[in-house]
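Several structures are given next for inspection.
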Structure I
Amino acid sequence: MIFSASRILLIAAVVYLAVFFALVSGLINAVLEGARTPRGAFIIPSRSLQTLGETIVTTIILFMGMAGIFLLYRSGQVLTTKSQEIFLAAGFGILSIALTLGLMLVNNKVS
């Protein structure tokens, strides 16, 4: 099966973003320091230790935020007012959910 150039570029961009978001989320800290975490703990109330589960959740939150920003960007591309309002509402909704989840995770880490 031969892929077109645009499909290969799309796959490379998604893989690049996934690796970048995983590294930003603390993948290296989770791999290096995750062995010292207590068994069965998903969120460790320490800013210096992180589990692999926290890294995965943070990566998903970053992808949600990126999807919200993309919808806000797309709202400027459409021509009809109705579509623009839908994209704006969905973009701000997803972005606020991602921000709320991220702040809840940080709140659990600090306390």
Structure II
Amino acid sequence: MENDNEIVNGRKREIMLRFRVTEDERDLIYEKMRLLHTNNLAAYMRKIAIDGYVLAVDNSDIKAMTAEIQKIGVNINQIAKRVNSTTRIYEQDITEIKEALEEIWRLQRLSLLRER
């Protein structure tokens, strides 16, 4: 990866770090280097290791909202089947749909508040 005797900015880098990658990972690293217009693998890896960062994203709110929307979709489909078979819609059906929509809005507001 780099020469043991390499001197950069007036100091000698004596410690070598090594790790293994798959062929696909290596190709991805080289592609990212090309995007940055650099051919110096050691400098690139040092820069990424020292200054790079990883984003940890919490999707639990989105997963909860998706599950709730899925349940609501099932309920609406059941109501639609009942309406199609009886040609009648009941006030309770409308109330269920409104309550489900309110729950979606509540989850969405909660999710947006947590992002702040």
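Observations
- Of structures I, II, the largest value of mean count of other Cβ atoms within 10 Å over residues 12-19 belongs to I.
- For distance in nm of label points 7 Å out along Cα→Cβ at positions 44 and 68 computed as 4.5, the structure of I, II it came from: II
- Structure from which -22500 was derived, helix-only ellipticity at 222 nm (-39500 (n - 2.57) for each DSSP H run of 4 or more, over all residues; to 500), options I, II: II
- At a computed 14, 31, 29, 18, 7, 0 (P(r) over Cα pairs in 10 Å bins from 0, in percent), which of I, II: I
- In this comparison of I, II, the computed figure 24 for relative contact order in percent (Cα under 8 Å, 6 or more apart) is attributed to I.
Only the coordinates and a few stated rules stand behind these numbers; no lab work does. Quantities reported herein were computed from a predicted structural model and do not represent experimental measurements. Cβ atoms are built from the backbone, for glycine too; each structure is taken alone.
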